[in-house]
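The structures considered in this document are given below.
Computed from the coordinates by the stated procedures, all read-outs in this text should not be read as laboratory data. Given the structure is predicted, the values throughout are model-derived calculations rather than measurements. Cβ atoms are built from the backbone, for glycine too; each structure is taken alone.
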Structure I
């Protein structure tokens with residue numbers, strides 16, 4: 001969940017690392033730190049957000065490493081912030097991942113006289129390197145890697161040297177190759193200001209970077225790795241005049257939807273294996289799981305192919321039939337639970353696909369077939385445009401498999417998505433912002449949209465919100481209904497409309513205030529609602545996607561009204577790289 005960055009070149013490394021960490025702050029923002037070589041090791045650490053303390057960093061040197069933290073081992077504090085040094089203070093390390101056997105390693109190191117200052121798993125790494133270091137940093141790092149169990153991306157520097165040694169196992173690490181400068185990072189965002197040429201390090205890679213160049217090793221042997229080109233531009237990761245990244249990214253959704261549709265269309269031939277499958281299993285987490293549930297509804301109703309969605313963290317407990325198709329879905333392509341699930345599926349003989357937004361990510365190396373969404377970089381922790389991109393990918397998959405059954409819905413979404421973004425939600429915000437609990441309800445395709453709407457609300461406003469299939473209210477949640485418990489309902493014309501209207505009346509009979517998203521001209525729904533938000537008259541499939549954008553805007557404006565940190569909600573990080 002953390003982010004790391006390293007720089008070696010002709011610029012001041014601390015400044016590059018600070019700007020890079022700001023780009024990676026979505027991966028964690030409990031604390032941060034930087035270390036440089038000048039020629040001694042100098043370290044700066046601080047708690048809280050990087051933007052609040054970036055002007056306090058005055059480290060010198062053109063070689064340095066940095067880290068932004070999402071706490072796993074130990075509370076957020078300066079002591080537990082990276083980088084960590086050895087007993088001599090001559091070696092500094094930053095690390096993303098978890099060292100599973102750190103406790104045993106720490107006990108052995110303490111018996112040998114090493115002193116520890118933090119509660120973290122990472123601190124064992126510089127002490128292990130200290131014992132092996134005799135002047136060759138790469139050799140020392142390579143000797144301690146077999147001792148580490150778990151996942152890691154590591155950057156190491158040492159006093160009196162001008163080099164960075166990096167290693168990766170199960171955690172992402174990218175090397176940017178510029179003109180007389182090199183940038184390491186957890187993903188491509190910090191690299192864009194310096195170069196678009198990158199190398200995605202593979203599991204087991206150890207990289208050594210010096211002013212003379214770089215060398216990548218697998219074991220003791222140098223290996224060649226392909227130099228790729230980042231498709232994104234530095235302007236893509238700036239706010240562009242918007243108050244928050246989340247708002248900017250929501251308004252990018254019309255373009256993202258169309259770009260992703262076109263991208264999947266180009267991969268039509270690869271989708272034949274899904275058409276031929278006896279059944280399909282989709283593994284995902286969070287927002288990606290909600291997008292996958294939309295896919296399951298469409299696959300079964302339009303294509304007649306049995307499709308289930310399994311939370312990636314639970315997949316290991318579900319048997320997967322041989323020759324089944326398993327699709328892993330992750331915006332970053334680095335979600336640890338999803339990676340683990342796809343590996344299991346592959347071992348069991350499944351045909352594997354992945355849907356991801358990031359070229360060269362870990363999922364793309366495991367899956368037999370990769371389907372890229374075209375969302376561009378998503379900085380806000382709360383996913384918006386990546387959800388729409390995933391739904392677009394899934395709709396086009398269904399469209400191709402079914403011979404064009406969703407063409408009309410796709411065209412309607414492309415036409416009316418900008419209009420949905422401009423729906424007036426202010427009255428709805430006033431109704432929900434002071435509530436302690438919200439219920440979101442829908443049926444059919446509206447059910448996963450309701451779950452996603454509730455997820456967005458709880459993520460950024462901190463109001464407890466739950467998404468339910470409307471028919472389930474009578475099986476427990478009705479007990480929560482009162483004047484203090486608003487209900488947000490997606491009630492669109494189509495197969496679910498008559499019974500949804502009955503559910504709305506049942507809710508009204510329990511005195512719960514209702515925000516209803518419906519279609520323009522729906523007098524019945526408008527009359528029963530306390531707040532009615534009308535959408536254009538479109539097909540049921542298109543309508544629920546337009547409704548998802550309205551629910552994003554409702555969550556966003558509620559969070560703004562409550563004064564929360566929209567882009568970096570408490571306790572969360574965007575790329576969940578630990579299981």
Structure II
């Protein structure tokens with residue numbers, strides 16, 4: 001019996017110890033899972049997870065004729081990532097071999113391996129294309145080198161370099177692997193083009209060092225939307241080539257061309273020179289070159305205003321179509337004398353003669369028959385002094401003084417384009433109202449924005465009903481007659497062209513008056529005059545040719561471009 005009692009006591013002791021151990025385990029588990037839950041969660045997160053923002057694939061931009069002008073290309077960045085001592089020893093041992101393998105790809109390594117802490121995540125340059133990454137990965141495998149991985153990176157590419165640079169803008173790196181669209185379409189539509197930011201998940205150790213176990217993987221990403229422009233790439237290319245040649249020939253500071261369909265407002269071409277390569281925008285030192293002067297630089301545009309002033313006066317019945325004016329060579333308004341260019345005196349002129357002679361005196365007399373309120377109201381309807389909202393980031397608007405701030409001199413000189421300013425886009429939009437029988441269509445440069453989920457199409461629509469069809473047809477006729485009287489235009493006997501030149505002085509930025517011997521020259525014309533398919537503006541900033549007039553610079557350039565593109569526009 002004593003033996004059995006002793007055995008039972010022994011067993012009870014073991015059982016008690018097991019029960020005690022069980023309760024101790026339960027208590028410790030409770031402590032770990034409940035009391036220390038937050039601590040271990042943080043510790044686990046530190047060890048397991050780390051995320052890093054990456055640029056996702058952005059939308060592609062196409063011209064109306066299907067040419068890709070901005071897109072993303074996938075590249076691969078080589079990365080050395082070693083964690084354990086054995087990994088570091090392996091890389092150190094094979095360092096020289098690795099340098100030889102990397103050499104054909106211009107990947108440079110330091111002479112000796114960096115310390116282990118740096119090699120947990122050690123990115124290398126340059127970026128590799130897909131084919132290069134595949135060959136390099138194969139070479140590393142053949143040489144049994146471990147610890148080299150590849151991280152995907154996306155780079156913005158402009159396949160046609162300078163082509164359409166001012167319309168497109170570019171994508172610039174802001175730091176911390178962050179990017180932003182600046183200027184043009186890229187800047188204005190950046191949220192749509194950019195889509196949703198992607199993330200990369202890493203592992204990392206308790207000290208925060210990044211660990212790599214495989215090629216990096218993108219998560220939580222939405223690609224950007226694609227954009228189709230109204231621009232015709234073939235016409236755009238011809239415009240850019242001729243504009244460059246003419247800016248250099250006339251020794252101008254810059255040149256601008258806009259081509260628009262007056263019937264629907266679609267921009268067919270838009271170019272500036274000097275220009276830049278958006279792939280290498282950082283090589284451009286003169287930052288003003290980035291701005292699209294077609295939409296960003298208001299200027300006094302001069303005599304281009306004269307047909308518009310005549311149309312406004314006809315529409316408000318202050319003159320009739322048979323109006324005649326006697327030009328005595330000078331008009332005194334308050335304390336200001338108004339003269340014609342070259343101080344010419346033309347005598348009696350009808351409305352067509354006023355345009356042909358580009359007469360300041362008679363146009364000022366017509367303007368004085370209006371009121372400042374009427375003039376400002378019509379200028380606003382024409383898009384002058386108001387944003388056009390084309391969809392380019394750097395677009396600006398001109399400024400018009402309130403009507404109650406105008407005096408008689410302001411009203412008189414506004415008739416021939418002084419005291420008022422506009423961007424080239426505003427000017428061509430205003431003149432398109434005459435070309436399109438009094439209806440100013442809303443200019444637009446985007447045909448479509450789309451992705452896999454939705455498509456947004458931009459439809460033509462009127463911005464303003466400015467003039468009656470009768471007024472517009474009459475002004476078109478006298479513009480055509482005055483234009484076709486000029487020798488340079490007579491060769492187009494089968495195609496009628498209506499247009500107006502402008503040679504405008506440049507206001508002195510440091511005080512009253514105008515700069516001496518500095519002008520901006522402009523020609524706006526449309527064809528065929530009776531049923532226009534196209535309206536085009538050509539502007540030169542400060543040309544230094546002799547003579548530096550709209551007739552000697554902008555008009556010949558307009559004709560050369562028209563000759564090059566009329567077949568593309570089916571104008572015969």
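Structure above, values below:
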| read-out | value |
| --- | --- |
| Read-out FRET efficiency 1/(1 + (r/R0)^6) of positions 135 and 151 (r between Cβ atoms, R0 = 30 Å, to 0.05), computed value 0.55, structure in I, II | I |
| For 78, 50, 43 (Cα extents along the principal axes in Å, calculated) the corresponding structure among I, II | I |
| Test item: mean count of other Cβ atoms within 10 Å over residues 127-134 calculated as 15.1, pick one of I, II | II |
